[in-house]
Structure 1
Amino acid sequence: MYLEGSILGFMDKLAGSSPEPGGGAASALAAAVGAALVSMVANLTVGKEKYSDVQDRIRDLLVSSEEVRGLLQGLVQEDTEVYGVLSKAFKMPRETTEEKKARKEAVQAALKEATMVPYRIAEQCLEVARLSEVAADIGNVNAVSDAGVAALLAEAGARCAALNVKINLTSIDDDAFTSEKWTGTQDILSRVGELREKVVGVTYDKLG
């Protein structure tokens, strides 16, 4: 697992000549950092008398942000693994008609799987953006800038994930699948953008 090592080790691997980890893993990591910041805001609010009226909501926020962080951390690894499946499919023999058919089917299946990982990353980025809105709204005002950063990271992660969705869709022959996933991706980007704008606005308002 990449995230069981050091940050420096992951960065060195990311900067290396291997195609994995790549942009998909990076987008998941960015969003996971955003989720962690939401958790920090929640932890800085739990048990504070000043925020006694929102304690139940803050605890729920913390549970949700930690769940999303765990999912995104898993997707960092999953993105690298799905590339391996696709790479293996591309290396299948294609000398005979049967081999060509088998290879094409395997490649198409792997491309769909490779599409779904960044798509799920984008979905979780939207969830981070939603949670950052709650953190900015009711969380410890001394950490409101961290809620704003979480929203910005959520949008960055979603936009990065969208690029990884798109590059795989361009090679998929299933028009219904490509249309559905790209429409869904664009909807996610639109909603994340709206939330980012709102959260950053609240953040600056509270900063004065």
Structure 2
Amino acid sequence: MAGAFHFESRLFRLIEKGVSLIKLNIIWILCSIPLVTGGAALCALHVTAVRILRDEEGYVFRDFWRVFTSKLGFSLKLWIPLLAAAAGLIFDYMFWQGVDGGFADGMRVLVCVLAGVWLALVFYLFPLAARMDMPAGTAYRNGILLVFKYLPQTMYLLFITGVFFVAGLLWTPVFGAGMLAGGSLTAMVHGKMLIWIFEKELGE
């Protein structure tokens, strides 16, 4: 009998986590729509996803909104240059896509590699900004250092993100689940690795 209650309790917690992730994903998407607020939304997404991971969540909207509003001004200093860099990478890829030859092929590969570094920097930068108060330049420096210092972990984060993305493209149920909770679930999976990295850095 106790085992049945234990199973029901675990099932209830799993359902509760799923509902929290769906709420978080919807709030994150809505707060990212203005585009310029994307950085603050990423800060809030990380903190709230980690709270869900650790079973510390209270009210998802309240937890998210508290971080979002407190980090909005600072995150703009980080996010605007990243948006400009992303626009440059997209323009470069489109340009070289229209050019034939081996050199153009090499340039497209280089742009894809730089896009991977851009994405990896985003994975580290906004969780750092959410957790620590530092100048924007210091945050960028620390984020870049972490990308390369923990290169295997960085590749893992990119791999997991790629698996979720490709699975969503190839399998309709995964695509539907991704629309409901893809961003928040990815942030929670990333959060487990990022917590380990941050705690290791603080220990050192």
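Just so you know, all these numbers are worked out from the coordinates, no wet-lab data involved. Remember, predicted model here, so these are calculated numbers, not experimental data. Cβ atoms are built from the backbone, for glycine too; each structure is taken alone.
Suppose you compute Rg and Dmax of the Cα atoms in Å, for residues 38-149 alone for every structure in 1, 2: which one lands on 21.4, 73?
Values: 1: 21.4, 73; 2: 17.0, 56.
That value comes from structure 1.
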A value of 3.5 was derived for distance in nm of label points 7 Å out along Cα→Cβ at positions 86 and 102; which structure in 1, 2 was it taken from?
-> 2
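Among the shown structures 1, 2, from which was the value 32, 21, 17 of semi-axes √(5λ) of the Cα gyration tensor in Å calculated? Each step should come with its number before you reach the end.
Details: 1: 38, 18, 13; 2: 32, 21, 17.
It must be structure 2, since only it matches.
When FRET efficiency 1/(1 + (r/R0)^6) of positions 110 and 182 (r between Cβ atoms, R0 = 35 Å, to 0.05) is calculated, the result is 0.75; to which of the structures 1, 2 does this value belong? Before the final figure, lay out the partial values.
On the way: 1: 1.00; 2: 0.75.
Considering all the candidates, the number was obtained from 2.
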Mean count of other Cβ atoms within 10 Å over residues 22-29 - structure with the largest value, from 1, 2 | 1
For -29000 (helix-only ellipticity at 222 nm (-39500 (n - 2.57) for each DSSP H run of 4 or more, over all residues; to 500), calculated) the corresponding structure among 1, 2 | 1
Distance in nm of label points 7 Å out along Cα→Cβ at positions 78 and 126: greatest across 1, 2 for structure 1
